[in-house]
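Okay, got some structures for you below.
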Structure P
Amino acid sequence: MIKKIIFSTLLAIGFGNPVYTQTSTNLKEINQVWSKFYQAFETLDYTLMADIHSKDLVRISGGQCISDYDTYINRYKSNFAKSKENGISNNVSIRFFERINNDSVASERGIYRLIRNKDKNDEQAYYGQFHVIYKKENGQWKILMDYDSTELNTIGDEDFKRAYSIDDFDPFLKK
C-alpha cells in the first residue's frame with residue numbers, strides 16, 4: 001500500500017504539472033529583446049542593455065567571472081563610451097541551436113558573432129557560445145542569466161553557420 005502511495009505521489013509530481021508548449025508568439029516577443037541587444041551594439045547605447053536585463057541578472061562572462069546587474073551594465077557603459085571615443089563600430093549577430101520557452105521563462109543557447117569595425121582594414125571577428133535564461137517581468141521578457149564562452153577559442157564561423165537563424169522558428173516548435 002505504501003509503495004502505491006509513493007508511486008502515485010511521484011507520478012503526480014512528475015506529470016501533474018501542466019506542460020506548456022513553446023509558441024512562435026513567445027519567440028517573436030523574445031526576438032524583440034534580441035533586436036534591442038543588436039541596437040545597443042550598433043548605437044553603443046548602454047541604456048538599451050540596461051532595459052533588456054533583469055535587475056536580478058547573473059552574468060557569467062567568458063566562463064571566467066560572475067557579475068551582477070550593476071557591474072555588468074556599468075561595464076557596458078564604460079566599454080561603449082571608449083568605443084565611441086575611439087571610433088570603433090560593433091556589429092553583433094546570433095544564431096541558435098536551442099530555444100525553449102513557456103509563457104513565463106525561456107532558455108536559449110547558440111553562437112554569437114561580434115564584428116568590430118566591419119568592412120574596415122582593421123575588421124576583427126569574435127565568436128562564442130551563449131546560454132541565456134529569460135523571465136517575464138511585468139509582461140516583458142528580461143534576461144535573468146547570461147553566460148558566454150569562447151570554449152577555449154574553439155568557436156568559429158562554421159559553428160555560427162550551422163546554427164539556426166533568429167527568425168527560423170520551425171526547428172524549435174513541436175509539430
Structure Q
Amino acid sequence: MKILIPLAAAALLAACQSASTSMSTPEEPARATAALQPTKGSKAFGEATFEQVGDKVRVIVFAQGLKPEAEHGFHIHEAGDCSSGDGMSAKGHFNPHAKPHGDPKSAERHAGDLPALKAGKDGRAKIDVTVDAISIGQGDGNIVGRGLIVHADPDDYKTQPTGNAGARIACGVIKAG
C-alpha cells in the first residue's frame with residue numbers, strides 16, 4: 001500500500017502535466033512597428049506594422065501627406081536613425097544578402113526593397129503585403145532597429161543602388177512590439 005500511493009501520485013502528476021501542455025496556447029507571432037515622421041519640409045507621415053508569418057513578414061502601412069495620385073518609393077534602410085532631418089542618417093537600403101537593388105517581386109533585390117506606396121487623390125496610401133528576405137528579431141534579415149523611408153518619387157527598380165526614388169520625405173525606426 002505504501003508503494004501504491006507514491007506511484008498513483010506520480011501518475012496523476014504526469015497526467016496533469018500532459019494535459020496542461022496539450023492545452024497551451026500557440027505562441028504569439030513576432031511583431032514590430034514604425035511611426036513615420038515627416039522629414040524637414042515634408043508633410044508626409046504614417047505608421048507601419050510588421051508581423052512574422054512563417055518565414056515571411058506581413059507589412060501593413062498607412063501613410064498620408066503624400067503627393068496626390070503619385071507613387072512613392074518605399075524601403076527599409078540600414079540604420080534606425082532619423083536624426084538628420086532629411087532622412088539621410090538612415091543610410092542606404094537594408095541589404096544583408098549583398099544583392100542588387102530591384103523589384104520587390106524579384107528574388108534579386110535588397111531585402112529592404114518594398115512595394116511602392118500609391119497615393120490616392122487625398123494624398124493617402126495603404127499597402128498590405130507579405131514579403132520574404134526579412135524577419136522580425138532574428139537572423140540576417142532582422143528589421144528591428146532599422147530605418148523605414150518613404151521617398152518623394154517612384155522607384156524605377158533599376159538604378160543602382162537606390163532606384164532613383166528621390167528625396168526622403170518620411171522616416172521611422174522599426175521597433176519590436
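Rg/Rh (Cα atoms, Kirkwood Rh) computed as 1.27: which structure among P, Q?
Q
Out of P, Q, which structure matches -12000 when helix-only ellipticity at 222 nm (-39500 (n - 2.57) for each DSSP H run of 4 or more, over all residues; to 500) is calculated?
Traced to structure P.
Computing volume of the Cα convex hull per residue in Å³, for residues 42-137 alone for each of P, Q, which one ends up highest?
For this comparison of volume of the Cα convex hull per residue in Å³, for residues 42-137 alone, the top structure is P.
23.1 is what came out when mean count of other Cβ atoms within 10 Å over residues 74-81 was calculated for one structure; which of P, Q is it?
Attributed to the structure labelled Q.
When relative contact order in percent (Cα under 8 Å, 6 or more apart) is calculated, the result is 23; to which of the structures P, Q does this value belong?
Going label by label, the one that fits is P.
Each reported figure results from applying straightforward, stated rules to the coordinates on display, with no laboratory input. Nothing here was measured: the structure is a model prediction, and the numbers come from that model. Cβ atoms are built from the backbone, for glycine too; each structure is taken alone.
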